[in-house]
Structure 1
């Protein structure tokens, strides 16, 4: 099938359009490597480890460490693919733009649709986790908690989760002030939460007992697989680094390096946290416990002070995830809006702050609704399967773009090509299997709705010009590294 029939947009066209000033004001390149690494860690480390650890332990027992490694391996193969594509196509669209340049507009739209799960819905999930630790912090400092009616949705025994809504609105307020201010705040919060997790490990290992790790694989291989599918949520967000492609200095070098640094740091941190938590109290004491890290510290130190410090770190950590993930969602929608696949309001850049102000507030208001009323478990499962599907597509996109445009400049190339992206697809499918049939059905319905939206709205309003000449030009090899 020729590129024009698949409605493919060349990488050169994507890059040129990202630099074009459609509204008279463009994004500014202000982020360096340190800020981008902090942004990546800010997007990753949050609800998944502070809240989701107990769910992973419930599935895998002490073998949750293996689950984290398995989830990390899945991310590493896909991280290689993101690094190559991010260096070749340094624009804000991330996996959406990568799919547009390699697999065509229809699949790109569905990737963008799934990104509503990875970024948009995960904002809601993260905000719900933030509310849980806020209550833990209030209990440690002042001896009271917010009433359940105002701090949990109907599925969790409450009426409306106001803290979750508030943290989303606060993040939006900071984002519309400018990317430089957001990056500084994210960097500060990333450093703080890494320090808090290192402190947790020191406390946990001080009470470590070998016997707490036995039996190791409580639920066998099936438990490790299910635990890995749950643990994968803890890694969601590293690809948000590629959404900053238009606001990073020297993106072709900085983006791949930042992705690989983030995956390495986070994996070591997660394994250490899981091992210290289970070694201190045992898997049964950690499994299915809200605010599990604070619980561990409280019991080890026999005081609520340490747990309060952990709760404070979690409040800061999870808030930074809300900030970083909302940033990613707005940049995805901005790229889709440039292509005409979503309304033009999402591409407008404020001349004062050089940020998509209307876009940011729309995202905040829309995803504050599930944060206010949804259960954490429901949004986590959908977010996980949507992200895994996107990552499988990104691995396929590397192969497709190598074949279609071998001369495209790439400052980073995946090692062991094509084995690496093929393994990436395989690991993604393996973890999708572990999410369970109920999640598969929900995701299938979500994809059908997305396909209808594209057919009825996106394709008709697409700005892509497809002619035989344009298709031939897009398919022709180009010189480069």
Structure 2
């Protein structure tokens, strides 16, 4: 394979060619330097070097990966087809559950042989898992063929990190334990032309006892509303019709900015953007989803009729042990208020089974909430112990067979209710946004309703990104079959 990493003598930093100290000018400098190098190597090799980004975890990570892809595209890389044949592979990691860590190590192991056959291949690991000291030490010691390691707080530094690796450093480990900085105007390469995630804030201050996120994502910090609105306007000019506002707890937006702006106020500002058709957000915390947010949603048709409202447990005792702030009664009051104020709302949730202090009575409380709220769908998980969290210190551990039994009972209940909810929509007409080709049914496309449900309708790739009024003909579990009106 042609070399893309040797003979990099050009564009070295000198006193006459100093590096800017402020961002994003500093990263633009490194992008420019690397672009010159990659262009030269492309001419020598007769092809552009390729990259592949492998993303684990949440939509925040997916958005970070788009920024990584944007930086690499500006440098001159082309997107590769897979990990094994790409010149640069970056794993953007998640660490919310243990299986996410295991998946990374499995993928790394598969690349070891490929790396041994191609010394010019570069491997990078970034994201939440790299904010855990033990995991970084494990990779440094046992996975010596990894070239770059960086965390969640300095995703924006990819160009600088890559520059340092290409200019003689055998390995670059660049981990920041925390930051209050937000770097604006980073390049981005979107997965979809017609929709995009938009970060409105970063970090989390809630410290749920089971969750590692505040330790790896840092404290809450909000973007200025003018920067958010400007980004969305630019996206709309580029063909985006739907945005997903992203934050670990979007309800906390605005705190710390020193000005009178709330999440409800931000929603109202964004809803005024001409050309934007849909607004979604992920994820609100039940403890502070305000009446103002409900009112703004109720009065503005641009804001999609869907709220993901994590429950985690229906037991007040377990919720207290989880440090969720609310109890069963407060959660039910909020959920039923939302459904009363916005009757066509779709409510989805997250539920954990097998938290260390959970008893059968606690689990029955969870089933009670599920039955009373009637979620349209739910993400159900078995508790995963995360080292460094308060919950990891509990000595109590429910029997695995008991946990599995509870999980299966919960899943059955959720599926029965979801089926009932879906059937209630059959025969209705909804507006649907076509998102892609249906991979299972030839001659069909997959579209998303405002309530976040999926419908499959006859169509072709030319219709991707278009809105259609759709009749829902059949409910099949978590999706519909329909036709255009």
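Please treat every number below as a calculation from the coordinates, not as lab data. Just so it is clear, the model here is predicted, and its values are computed rather than measured. Cβ atoms are built from the backbone, for glycine too; each structure is taken alone.
Which one of 1, 2 has helix-only ellipticity at 222 nm (-39500 (n - 2.57) for each DSSP H run of 4 or more, over all residues; to 500), as calculated from the coordinates, equal to -11000?
2
Assign the value 1.01, calculated as Cα Rg over 2.2 N^0.38 Å, for residues 56-223 alone, to the correct structure from 1, 2.
The structure behind it is 2.
Quick check: 9 is what I get for relative contact order in percent (Cα under 8 Å, 6 or more apart), calculated from one of 1, 2. Which structure matches?
Structure of origin is 2.
If you work out distance in nm of label points 7 Å out along Cα→Cβ at positions 40 and 456 for 1, 2, which one comes out largest?
Max of distance in nm of label points 7 Å out along Cα→Cβ at positions 40 and 456: 2.
For distance in nm of label points 7 Å out along Cα→Cβ at positions 160 and 184, the calculated result is 3.4, so let me know which of 1, 2 that is.
Checking each candidate, the match is 1.
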